[in-house]
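Throughout, read-outs are computed from the coordinates displayed, never taken from laboratory work. All of these numbers come straight from a predicted model, not from anything done at the bench. Cβ atoms are built from the backbone, for glycine too; each structure is taken alone.
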Structure 1
Amino acid sequence: MAFQQTATVLGAARTYRLSPEAKRYTLRDNGFLETNGGNFQIIRPLEATPQSKEGFKLKITVDKEIKTLKMSITTANGLKAVNIFKGQQHEMLQEKFYFLMDGFISRGLFEEVK
């Protein structure tokens, strides 16, 4: 998956882009870690218990210039993208995803694309 100006996860109705105000320190303050390549990445579990090593994870990567991003929801091992928006069995995970993204928006990291 390549970096793009806007990104969304598989099956989601909302699309996001980086806020023009997003800076390196803003990413770090919100839990993003700098990778060996200089990009910024955060991986958040979407399960009810954060200590759980099972379940799905939200993975967001921002390029080192803080201009483009990519995001996905993956299996626990991070190898396969999944669609939690297909059917009603993952309703709690959908709510948690939107809650996390709304938090990032309110802290000036992302903007929702209308």
Structure 2
Amino acid sequence: MLYRIAQPADWHRAQETDFFESADLEAEGFIHASELAQVLETARLYYRASPGAVLLEVEETALESAGIRVEREWAERRQAYFPHVFGRIPLTAIRRSWPFPVADDGAVQLPAEIN
């Protein structure tokens, strides 16, 4: 599984269009995602003060079946490989979602169902 933290407006738009996409797809050509072990640090670094954030669990094999390429690319700043999704994510590939409020200081907890 891959994980994406979504802003409320992007998640709402996905409910209307049946595809999740965010500004990074247009700006960089891919949607940033994380492995489970990377989610909390991603939230702390990039989603501080996001009380309406949503955590999406994306099935990588469903993306591949839909012809959407996923590549793990090196992120120098984080010194790790991160999954990049090269296309809009169909809602059929999103297996679960949870409210994922991120505090002003970046503190957040993973949903109990993930572990």
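Thinking of 1, 2, which structure, once distance in nm of label points 7 Å out along Cα→Cβ at positions 87 and 103 is computed, gives back 4.0?
Working: 1: 2.7; 2: 4.0.
Label of the originating structure: 2.
Given a value of 20, 17, 14 for semi-axes √(5λ) of the Cα gyration tensor in Å, point me to the structure among 1, 2 it was derived from. So the calculation was done on 2.
Have a look at 1, 2 and say which one yields 2.2 for distance in nm of label points 7 Å out along Cα→Cβ at positions 7 and 79, as calculated. Can you show the working numbers first?
Working: 1: 2.2; 2: 3.0.
Label of the originating structure: 1.
Here P(r) over Cα pairs in 10 Å bins from 0, in percent, for residues 31-94 alone was derived from just one of the structures 1, 2, and that gives 21, 46, 26, 6; the source is 1.
A value of 3.4 was derived for distance in nm of label points 7 Å out along Cα→Cβ at positions 23 and 55; which structure in 1, 2 was it taken from? Structure of origin is 1.
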